[in-house]
Structure P
Amino acid sequence: MRSFGFALEGLATLLRTQPNFVVHVAAACVALGLGIALRLGPLELALIILTIALVLVVESINTALETLCDLVSPRVHPLIKQAKDISAAAVLIAAAAAVTVAVLLFGPRLLGLLR
């Protein structure tokens with residue numbers, strides 16, 4: 001139970017201090033709501049949920065790594081910069097995958113509504 005409490009503290013910290021995490025959560029709510037409104041099937045909704053989880057997990061790990069880097073080296077060190085850049089790239093890759101999934105799942109249905 002203590003571990004669960006620590007996890008909730010971490011989630012609260014992310015929501016309180018990381019604007020990008022809040023943006024990802026808002027986008028997740030929109031994507032899930034749209035998926036439900038468009039009556040996606042269970043597997044499609046599961047794919048959306050897994051994609052959302054991927055983005056939130058990678059963003060969380062990125063934040064944790066940046067926090068540790070700032071503790072270890074408050075000044076800009078080339079290797080710290082490299083670690084932060086690579087971690088940010090991981091978030092970019094996850095977000096790009098999420099957008100791709102959204103386009104593939106929502107695109108045809110939304111275009112069908114416009115016709």
Structure Q
Amino acid sequence: MGNKVGYLGELEHVLLWTVIRLGDDAYGMAVRNDLEQRAGRDVARGAVYITLDRLVQKGYLESELGDPSAERGGRARRYFTVTEAGKAALRQARKALVSAWDGLEGAVEH
């Protein structure tokens with residue numbers, strides 16, 4: 001394959017889209033809620049946070065803590081943004097998916 005962009009699992013892929021979609025409001029629970037609403041399926045909170053952490057480790061996301069808030073018991077929210085490497089991984093995943101679907105559109109319509 002020769003590229004340096006790693007494979008994205010389905011949840012990684014969808015979480016990257018969701019972080020981009022939410023922009024400045026991309027913190028853990030907002031990401032989970034948006035994902036559940038758009039995908040129409042329940043996603044465990046732990047799965048979301050573990051996957052967000054993995055995407056940070058891969059260099060596909062960056063995170064920073066916001067200001068502590070009283071409504072969260074003095075805890076700060078952790079906000080996420082997609083890096084250029086994350087965008088490249090999404091582009092590559094899209095290209096691979098489009099290629100995999102080539103010629104199958106009619107076969108799955110029945």
Structure R
Amino acid sequence: MESICNLKDIYKALYQFEREFHETHQITINEAMVLCCMKDGEMRSAGAICKFMGLSNSRLSKIITSVEEKNYISRNLNKEDKRQMLFLLTEEGTAKVQAMRKSDLNIQSLYSKLSEIIKME
């Protein structure tokens with residue numbers, strides 16, 4: 001039973017990390033994960049991004065719209081299958097990925113907090 005009670009502390013630690021990440025980068029963790037999926041410069045379908053992220057199509061659609069509005073990705077029609085859209089990092093998206101790589105995400109601190117919570121069991 002104690003394990004389930006510790007979930008609140010895990011969620012709080014993750015929420016704090018996400019909030020600090022958003023304040024630093026003006027982008028959510030899910031938006032950042034879309035950019036990470038596309039960092040190699042290859043075009044990706046929504047299905048491929050869904051698979052990478054483990055999200056539903058409807059949830060990903062909202063995230064893609066947000067990232068597109070921030071001009072980090074562009075939407076392109078698949079030349080071979082006109083029914084499919086492909087997404088590509090823009091110059092701004094590439095710059096955002098580079099900025100995130102250079103910054104200290106303080107993941108070690110998150111790991112430490114999570115380890116402490118797990119040890120409390």
Tell me which of P, Q, R gives 2.8 when you compute distance in nm of label points 7 Å out along Cα→Cβ at positions 48 and 64.
P
So helix-only ellipticity at 222 nm (-39500 (n - 2.57) for each DSSP H run of 4 or more, over all residues; to 500), computed for just one structure, reads -16500; which one of P, Q, R is that?
Q
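Laboratory data are not the source of any read-out in this text; all were calculated from the coordinates shown. Quick caveat: nothing in here was measured; it's all calculated off a predicted structure. Cβ atoms are built from the backbone, for glycine too; each structure is taken alone.
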